[in-house]
1. Here FRET efficiency 1/(1 + (r/R0)^6) of positions 17 and 217 (r between Cβ atoms, R0 = 25 Å, to 0.05) was calculated and came to 0.95; which of the structures P, Q, R was it taken from?
2. Supply the structure label, taken from P, Q, R, corresponding to log10 I(q)/I(0) by the Debye sum over Cα atoms at q = 0.10, 0.12, 0.14, 0.15 Å⁻¹, for residues 97-208 alone with the calculated value -0.46, -0.56, -0.66, -0.72.
3. Between P, Q, R, which one scores greatest on Kirkwood radius over Cα pairs in Å?
Structure P
Amino acid sequence: MERIERTFRELEERGEKPLIVYATACDPNCEKSLDVFKLILEYADMVEVGMPFSDPLADGPTIQKAHERALSAGANTCRVLELVSRIRSFSDKPIVLMGYYNPIFTYGEEKFIRDAKSAGADGFIVPDLPPEEGVDFARKVKSMKLSPVFLAAPTSTDERLKLIGEVTGEFIYYVSVTGITGEREELAYAEIERDIERVKRVTGKRTVVGFGISKPEHIRQMYNSPDGFVVGSAVVKRVESWNLSELRELLSGLKEATKS
């Protein structure tokens, strides 16, 4: 929680916005995955560590395949937490675990939160845990001085946004499009910016935008309203092809765009 708040504050003071990068833990295996996160953290201000799951309903084909590769390589919750601990050994940037609720429930909710904190995590995004059902989880997370991050969408009513604002931690994750994750060529920039302003006005919380962002131009076109930008599928695609030089080029361009 403290790392997240400090990151936002320091970047705001420099006139920048955080680049938040997602990659699936243990894709293509746990050792190579560590190399991926080392590269990501040369450019990203915050990382989302994806927890592999057999039925990732909110994710598109690119990330679904990453989950399959990681599970085939032996990924499980314990290995994800071990990876977080290894990332924390060389980076003080915020780490947010992103995963579906079933593995958390199976592991044991309170034990998971406690072990994730010990490993060095700063917060959690659970895409299939709606705010109505996530109040108790959010309370437990906040009691450990960690940040629960809830999703808002273009379809979220003002009433629902108020609840999201109450249960979320340092920021809200705004899903820019309805549907699953994945790269998009074009985004409805004006509509997204308008709706993010609504989310911020109703909740009073910082709001980052994700789903579909895959190139620097996307960030530049809607730079003013979001408080940060999340990139996932475009990164995972380059991990799949193991094109790390192309990944570095992508990350460098994305980070430059957040300084606009």
Structure Q
Amino acid sequence: MQFYESGDKNKPVIFLFPGTCCLYNSFDHVLERLHQYFYTVAVSYDGFDPNEKTEFQSMEDECVKIEREIIQKYNGKIMAAYGCSLGGSFVSLLIQRRRIRIAHGIIGSSDMDEAGPLMAKIQANIIVPIMYKMLQTGTLPKFMQKRMEKADEAKRELVKCFLDMFGIGKGGSPWVTKKSIYNQFYSDLVTKVQHGIDVPGTTIHVFYATKMGKKYEQRYRTYFKNPDIRRHDMQHEELFCSHVEEWVEEVRKCCGME
């Protein structure tokens, strides 16, 4: 695991957590604007970093390493943490574990899916061959490519932003193993997030993409007690991918930087 720091060290610290099978540089497009307000730390998960030979083991194992980094370098306290998709699960787990202090946990329209061991195994076995080929080659499967070609320009642009996070069209991520993909996907599904998370000194904010469906708002209200839900008439992580200025403003406002 690596931590990529940038910005003015005198500013409040925000940790940035990528999504499933995504790289730390999926945050590159927001860093310049974020640096107006924050010192940024982009987390690079085991098994997904191009500069080391590791494999992703489990959500808990990654949490321990993240907590160690925050305790050693930031005295166990940071201003904020933003979790993109899978990263939202990490933010939730770090808050519920209470080993460190995060003043503002921001959940980026994460689906927060959970499953029992059997269903998680089945789902992981389905997704691994698809994701592995995409990451190895840096290209979409033919059936996905055909669907993209039929989509309108706006949708193609949004999908392209999503694919950038996986390195699709940029050479891919050939260092990522099948084991890392499987372990990350499986572990995310079976690692339970508590219901009614409520930690003194921590505010949980949710960027709720309403086009994902109403069930997700109920899911957020189940996991978190009195979350600050910020609605956007968008798709999953569309705000982060395609509306950088608005996304940064929302992050800033969550942290009380008016």
Structure R
Amino acid sequence: MPTDSPAPSAAVVVIGNELLTGKVQEANLLVLARELRRLGVRLRRVVMIEDVLPIIAEEVRALAASHDWVFTSGGIGPTHDDVTLEGVARAFDVPVRRDALLEALLRGFYADRLTEGHLRMADVPVGAELVTESEGAPDVVEIAGRRTPWPTILVRNVFVLPGIPQVFQMKIPAIRARLHRLGARPFVTRSVLTNMDEGNLKPLLDAVVARFEDVDIGSYPAWIGAPYRTKLTFDGREPARVEAARDAFVATLPDGEPLAVE
């Protein structure tokens, strides 16, 4: 079996009472998970928690110590329940201070409409890095219909990201630019569609899993209306190994199968 350096690991902390109560549907995880795969980073853990300061600190502290990267989503606005940045600061035992650049950006954007509540969004953990997309040009986000430069906040190995999906997606280029420097190889996926059910597929899959321990193999049954019964996926960072595992599985299928190979 080929040797390969482990993929960098990541965890996500999704923060918001509105998510846990069903008032708002979470939409950021899928976007981030797909991007991390393209960057060669393995997402290993996701937690969803309330806007509670000690819980945020506890989760971030533990995950930052056990993963290469952590991403938080939500809780960085100006209201009483936006305590994520303070929670991240507490996780690393550092104070929160007002950042001059962020304050200037807020003052320039809101002008005479600026309030102390707005300025809370300039309070970041001491030692935070303001990540820009490229060559010193800050990310551009849209606030209230206006586009304004806004860096992405990175505290050690923790990216602190907004919860609003449209703004969250605007931060992806900054994440991509920073993590791309690591040079990790992206994950590749190959798939097979069959009309067989999982019970019949199990012994065939078990044989391939035993031969290709370096390839992640998944089985996903479909339901009424799908043009197939089971989709098999083969994932890894070495395309030749992924395709070899897929082809080894296909070779064990009976006549008339598979329906499709991708």
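1. On the way: P: 0.95; Q: 0.70; R: 0.10.
Computing FRET efficiency 1/(1 + (r/R0)^6) of positions 17 and 217 (r between Cβ atoms, R0 = 25 Å, to 0.05) on every structure in P, Q, R gives 0.95 only for P.
2. On the way: P: -0.30, -0.43, -0.58, -0.66; Q: -0.44, -0.62, -0.81, -0.90; R: -0.46, -0.56, -0.66, -0.72.
Traced to structure R.
3. Values: P: 18.0; Q: 18.5; R: 20.7.
When Kirkwood radius over Cα pairs in Å is computed for each of P, Q, R, structure R gives the biggest number.
None of the figures in this text is laboratory data; all of them are computed from the coordinates on show. Please read all numbers here as calculations on a predicted model, not as lab measurements. Cβ atoms are built from the backbone, for glycine too; each structure is taken alone.
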